[in-house]
Every structure is written in C-alpha cells, then in structure tokens.
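Just so you know, all these numbers are worked out from the coordinates, no wet-lab data involved. This is a predicted model, so every value here is computed, not measured. Cβ atoms are built from the backbone, for glycine too; each structure is taken alone.
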Structure P
Amino acid sequence: MSANTPPTMRAAVLYGKEDVRVERIPVPVPGPGELLLKVEAALTCGTDLKVFRRGYHAAMIRPPSVFGHEMAGTVAACGETPAGDGTHPAPRFPVGTRVVVANSAPCGACYPCRRDQENLCEDLHFLNGAYAEYLRVPARFVERNTYRIADHASFETAALAEPLACVVQGLDETALRRGDTVAVLGLGPIGLMFVAMLKARGATVVGLGRHALRLDTARALGADTVLDVDAGGHWHAELRRRHPHLDVVIEATGKPEVWEQALALVRKGGIVNLFGGCPAGTKITLDTHRLHYDQVTVKSSFHHRPSAVRAALTALEQGVLPPRLFIGGEKPLEELPALLRGMLHSNRTVKTCIRP
C-alpha cells in the first residue's frame, strides 16, 4: 500500500431496500470544529429497522450512506478551529474524551428553537454512521448535542441516551403528577423505557404488551401491573377491574388502531400521549363527544431537545435504567445485515450492541 493511500475502515452502508453491506471505505477526516469519533458501541433500533425495510428515510438518510444513529465512543481526532488571532484554542472535547453524540442538531436560531422547541427546528440536521469504525461528527453536533460520558458509565449504557431522550421529551410534555396511574401501550424498547422512567417519577405503571420477554422485562423494571394484550381481548376487563381510572395513557406502538385504543382507555379529565409515530397518510376516528364532554387532553411528542439528551444521559449514569434489560447481547459489525434481516421476521428482543 502506498504511503499516500488514505486509511480505510469497515462500515455498514445502506444501498436500498433491505440492502446493507459491510465494506471498507475511507476513514473520514474532521474539518474545522469537527470530531472524528472512534465508535465503541452502536445499538440497533426500531427506526433503523424501518429504514432498512424501506431503503431510505426522507429526513435522515438517503442511500448509499453509512447507517445507524445510536452510538457512543472515544474522540480519535479533532479538526482545528483557528481563532481570530491565528492561534488554535484547545478543543472542547480533546482526543481520548469519551462522548455520546445525539443523532440531531438544531440550529438554535429559528422560531421553534427560540421558543424552546428545538425538536421542531426548521433546519434540524440528522447524523447517521454509527455502524462503522469511525464517524465524522459535524461542528454543529459538537457544539449543540455532544456530551462527555462519566468515567463509571459504559459506552453501551451511554448509547441508550438518544432513545431515552425521546422518552424524557415525551414525559416533559405530559402533565404527569406523582401518584398518577399510567398505562403504557406497547412494550418495545421505547415502551419499556417509559415504564422505567415513570416508576422513577413516582407513577403507578400498567404495562400492556405482547411476548413473554418484553412482559417479563416490564415486571423487572417495576411495572405494578403487566397484562398480555394477546389474551383474546380479556385484558380489557382485567384492566378495568384493577385500574378503573387511568390518569394517563401513553401509546408506544405507532399503530392507528392502538391510538384509538389509547383514547378509549383514559379516564375523564385524563391525558393521552400519542407517542408512537404512525405511517404517513394514516388516519384515526375520534369520538368528539368524549373528547369534549369528558375533557380528554390529547398530546403527541416528537424526537428530543438537547436538554432531554442531557437529562437522559444523567439518568443513565445514575442507574435509573439498567442497561442489561435493554441490550440483549453483542454482535460484530459483519453480522449486522443478517441481524437486521432476522429482526424483520421476529423483532421481539430489545436492543443488540454492535461492536465496530
């Protein structure tokens, strides 16, 4: 190999529908204000699975492109940013710093950003590339949504900050009161995170989901009641018997029919957070009489703000979320394509940690 040949790395590249290939590509070079991150842990995610199935994501990734967005790692190089006097100030995150990088960065200047709604930023940038040995972190992400990891926290624990931040955002936007009885519809990784965070905030939690592993995980996270919604519809009567007044219902499946279930379950004067995103073009039917005369509040939450990412990382470092209950094992990067294909047919586990 010539001395002038740039170094290469292994990376999972999305080419299209159900087409991810692990191949060697050049190691990116950080520009001014940027970082080169050595990825120590990347986590599989339901959003990545949807992107793999479709072959793209209109806002986040267009093929061919390096894939993945939940990651943590070590700063391997810093792009210098000269000061006005020609000097080179010390970087904010020096080489060797352990950091977690969120998958989006708001502009900080548009109308939503000025109103503390950075998740709705009119120029929200997204970052993909976690399934690779190295990741170039653009300057806006370094400035607005990159955080040091406490020495005692593992990389895989810190990588949970991005999905947990979405949950923190959802709870911050829901007028939850200590002692409320809250039902979580859907016990995938996000639903299970809601269970853990709701318990930490003093709620009585009802987990409604499917599959033994997820039901058992909800119990391990402290859910006060766990019901299998596969039980031929009998769970409705059992739920009413045990919890006749649900103060809050959180929908975490992203299915229109479950949105309607959530609206039907909440008590008079209760709150529904339609958290799970449904496919584009889908619609639901609302009982206008119930919404008005029962004074039901309907909320929805999208993505996260930098403040939610910081709060999520702090919660993880404090042990609010046991990572062993969310990460079901490890796989090398080369096994990612087969893992994603398997998840298409049976996505009943929680997350898998990919070690690039």
Structure Q
Amino acid sequence: MNITSEIWNSPSDYLLSRAPDHPVHFFAPAALQAQAKRFLEGFNGLVTYAVKANPEQAVLSNLLAAGVNAFDVASPNEIRLLRELAPHAVLHYNNPVRSKTEIRYAFEAGVKSFAVDGFRELSKIQDIVPPAGVEISVRIKLPVSGAVYDFGAKFGATPEKAIELLRNVKSAGYIPSITFHPGTQCEDPQAWVAYISAAAAVACAAGVTIKRLNVGGGFPAKTASGAHDLEQFFALIDKAVAKAFTARPALVCEPGRAMVAESFAHATRVKSINEKGDIYLNDGIYGGLSEFPVLNVQRSYTVLAPLSEQRSKTKIPAQVFGPTCDSLDVLPNKLTLPIDIADEDYVIFQNMGAYVNGVTTDFNGYGQLETVTVLSL
C-alpha cells in the first residue's frame, strides 16, 4: 500500500493534476476524527474500533488522536499492529474462534478480554489464561432481521446454550459478560433492542450478574439514500439496557464500517467502453470494489472527466466490469452513468473506507492501490 505524504484539497484536485492510471483511495482524516468523536460523545460506554474494517496505520493513528483507546482485534497480526502503535491500548479479542497458539500470543500481549460461543473454545482459554482479571464475554445470536448479512450464520450461541456457557464462565472465575453483533450495515435499531432483551434474559436465567454488555458493531454507514441518525441508535440502546437489566452492565460497542466508511472515497478509471456500452474499470471485485457483490446497497458516485470536461446530464444504465480476465469480475447492479462517458474518465465512489484496505488482492497483476490524504471529500 502506497500512502502519499502530500495533502491535497480534494480528490478532483489530485486526479486532474496527476491523472493516475491506477485506483486511488482518498482519505480525509478530519472526517474520521469527527466520526470518532461522534461515537465517543454519543455512545454511553466504551467505544472499541473493529480493526478489521480498515487496519491502515493512518486510520489507527487518527483514531488514537481523536481519543479512541480501545480496539476490537481478531488476529495476532492485529494485536501486534496495535501494540506497536499504542502499547497501552485496551484490546478485546472478540473473534470467538482461535487456535491455542493465538490465545497464548494474545495473553502474553496483555489481552484481558475474550469472547466465546462454545464450550470447546472456553476450555482452550481455561488451559492457557488464568482467570484473575480476565473477562470472557459469551456471544449470543438471534434470528433477527435488519442487517445486510447476519453474522449469526457463523458465530454465536443460542440463548439456551449461552445460559450454560455464562454459568461456566462464572464458575471458572472469569469476569462474566455478554456480547452480540446484529450483523453488518444494520439499519433497524430494533435489532439492538431484541438482542439486549435476550442478553438480559440469558443473564437472569443463568443467575449471573454480568459486568459488561458489548452491543457489537453493525451500525450503518452512509449510503446513496443518506446518512443515518446514529444518535437515535445510541439513545435507543441506552434506554433498552435500562429497561432490561436490574443491575445495569457497563456498555461496549465495536463500530467498524460506521466509524471509517465516510472518511474515504475510491477513484477508479475507465479503461474501455465496448460497442454495447459496457464499461471496463481499472478496479473490480478482486480489488477495492470487493464488497459490491455481497453488500448490495446503493452507493453514491460521480464521474470526473479529464481537464474538467463537462459530461452530458443524460444518463443511462451501464454494465460495469473490473479489469481482470475473469467473467466473475462484474458489478452486480448497473451504474447510471453519463451517456457520453469516455475512456480515462474517473468514477469516484463515496463512503469507501471499510473493507478496501486489507482485502484488495493483486489478482491478474492488478491491485496497485494508492492512498492519498485530502482535506475534504
């Protein structure tokens, strides 16, 4: 990943000046810090950034500067990265599936909070990590809707299983907590209400007073339909916890996409247009547009022509392909683009800070992604 040291006013300034022929990821640190402060000031609990969403050092450094000092990590490499940048940061290892080697590495790196969704995983932690001062959160899952895709298909214990797990955590001497994740890009705040109610019921049935409730990530980022009122989500979560629990647990959240998405834009360039009007970009599903087939949301985008040429206001739907020699490299929905779009025009996608850095591949010789810092997007 090539990160430029220069700071530009905007993506268009850079593109018109440099005319790059590779994809460019534009980062606005001010937007990221503003979003971080929104979470820190609005959420009534500990804000932990989910590193997997964007592990770039510039992102983590700006979050630290904004006051975020706790992080949700999912691998030894993410732990190593944070220990290098912020040796005293609080790390939560909430990936509930880990090898013994990974558990040992995390413990030796000072991780004091783990999540589990199964008895075997709990047993592995017990074999390695002494209970004193260590928190174990039981991850629950529910069949609730509202998210683009549900993490419960891979992680989480049913409430019935979670009751027994929570009892085991308590009897083993660990600090008992509960965690959940409603699923990515969850636009229905009632999903959190349902989970909070279920978490309270699990704790009550287990006869365990939990120390903390981690309400996960899943907060929605801005789409073409507009931004979401995150403060409404925060208020509803706070109200639901007060209603559901007699002994109120401390709250934790772990935003990833909602924290970082709106601080990046992603510029691709038109390579070619065929006789049918199909568009071939210099990036696709093996690169920065990897989420398009799985995260089917409306995205904002603009077209920028070289030398600031004006494109027609008349627009038509066009099939858009990526650059590789793979027929799967196609965007699932057509883009509505100017009828006179041309080779070497740029298509700039907004709200692209999540799951671009870290998942871009070099398949077929592509993937040369440059990150450029800008004052605004």
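For mean count of other Cβ atoms within 10 Å over residues 279-286, the calculated result is 9.4, so let me know which of P, Q that is. Structure of origin is P. The value 4.2 for distance in nm of label points 7 Å out along Cα→Cβ at positions 23 and 207 was derived from one model only; which of P, Q is it? Traced to structure P.
Tell me which structure, out of P, Q, gives 19 once relative contact order in percent (Cα under 8 Å, 6 or more apart) is calculated. Label of the source structure: P.
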